[in-house]
Structure I
Amino acid sequence: MHPAAAAGLRAALDGRAAAEKHAARGEFDPETFTPADHEALGGTWSWFGEVVGPAIACGPAPLVDDHLAYVGPPGFGLAGIAAPLLLLHGDQDRMDPPAHAEWLAEHIPSAELRLVPGAGHISVLDSAAAALEWLRERAAA
C-alpha cells in the first residue's frame, strides 16, 4: 500500500473529523497508481476521469465515506452473503492492498477471489471482460 493511501486510512481510524481534515488537503500522489494504472488511464480507461471528476466536484465526502467504511465494521454479516461474488483485485494495487480482498474472500463463503498479476487499482479493469464472462456463466446456471 502506498504511504499516501495508508495516511487516509489512518486518519479514518481517528473518526470522521480526522478523515475530513485529511481529505480536505486534496493531496494526490501520482505514485499511488502503478505505471500500468497510468497507462490504463491514458488509454482504454481515459473516460474514467469524466465519471470521477463530477463525483468529487462537491468535495471529498465520497472519499471520506470510503475510508470510514474501509476501516470500520461493514454493518452486516459478511458470512450471510449467499449470492456468487467475484472479488477482482490487482495484485499490485497501491490504494487498496490485496490483503483486503483476501480478507473478504475468507469471510464471504460465496466469494471467489481473482488476484490479477501485474494489475493495479485501475488497470485491473482490463479484466472486466473475464469478470463479465464469470457473471454470464453464473446467470446461465
Structure II
Amino acid sequence: MKLLCFYCNEFSYTPQIKTLPDYPDFTTGKTFKNLILAFIQAEEQDEENAKSVEKKLLNQLKWVARKNETKNIVLHSFAHLSESKANHKFTKELLDKVETRLKNVEYITEQTPFGYFLDIKMDAPGKSLARIFTSF
C-alpha cells in the first residue's frame, strides 16, 4: 500500500477519460474545502493481507485528518505510486470499505470517480504535516 496525503484548502476535479468500463459514468465534477486528499495505491501483495491493510489505511487517514484539524477526507485511487498494482476490483472494494468505516465514525468522506483520469485543481498550503507519504 502506498498512500500520499495532502491537506488542501480546496480541491476540485472534473472527470475526463474513463479507463475502466465496469464502473459508473460520471460527467460532472465536484469541489471540496478543508480536506485531506488521499492518493491511494493498493499493491498486489495487499490482496493477501486485506484486513491488515484496511486497518492501517483507516488509522493513517484518521491520524492525518486529526493533525490537520479536519473531518473531511477524499479518497482517490492513484495507480502511479508503485509498479505493483492490485486488481482494480480489490482496490475499489478496499476504498468502499474504508469510506464506510470513516463515515461510521463521523468523517465526511467521498471518493473521486473510480476508473477515470481527472482534471484536478488543488490549493495545498505549505505547512507542517500537510503532505505525508506512507508505505505499508
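None of the figures in this text is laboratory data; all of them are computed from the coordinates on show. Here the structure is a predicted model, which is why all the values come from computation and not from measurement. Cβ atoms are built from the backbone, for glycine too; each structure is taken alone.
Assign the value 1.6, calculated as distance in nm of label points 7 Å out along Cα→Cβ at positions 22 and 46, to the correct structure from I, II. Please list the in-between numbers first.
Values: I: 3.4; II: 1.6.
Comparing all candidates, it corresponds to II.
Given 2.8 as the derived value for distance in nm of label points 7 Å out along Cα→Cβ at positions 14 and 126, which of the supplied structures I, II does it correspond to? The partial results should precede the final answer.
Values: I: 3.8; II: 2.8.
It must be structure II, since only it matches.
Upon calculation of FRET efficiency 1/(1 + (r/R0)^6) of positions 86 and 110 (r between Cβ atoms, R0 = 25 Å, to 0.05) from the atomic coordinates, which of the structures I, II produces 0.75? Walk me through the numbers on the way to the answer.
Numbers: I: 1.00; II: 0.75.
The structure behind it is II.
Using the calculated result -8500 for helix-only ellipticity at 222 nm (-39500 (n - 2.57) for each DSSP H run of 4 or more, over all residues; to 500), pick out the matching structure from I, II.
Details: I: -15000; II: -8500.
Computing helix-only ellipticity at 222 nm (-39500 (n - 2.57) for each DSSP H run of 4 or more, over all residues; to 500) on every structure in I, II gives -8500 only for II.
In terms of Rg/Rh (Cα atoms, Kirkwood Rh), which of structures I, II is highest? Walk me through the numbers before you get to the answer.
Numbers: I: 0.98; II: 0.93.
Looking at the calculated values, the largest one is I.
Quick check for you: by relative contact order in percent (Cα under 8 Å, 6 or more apart), which of I, II is greatest?
Numbers: I: 28; II: 42.
Going through I, II one by one, relative contact order in percent (Cα under 8 Å, 6 or more apart) peaks for structure II.
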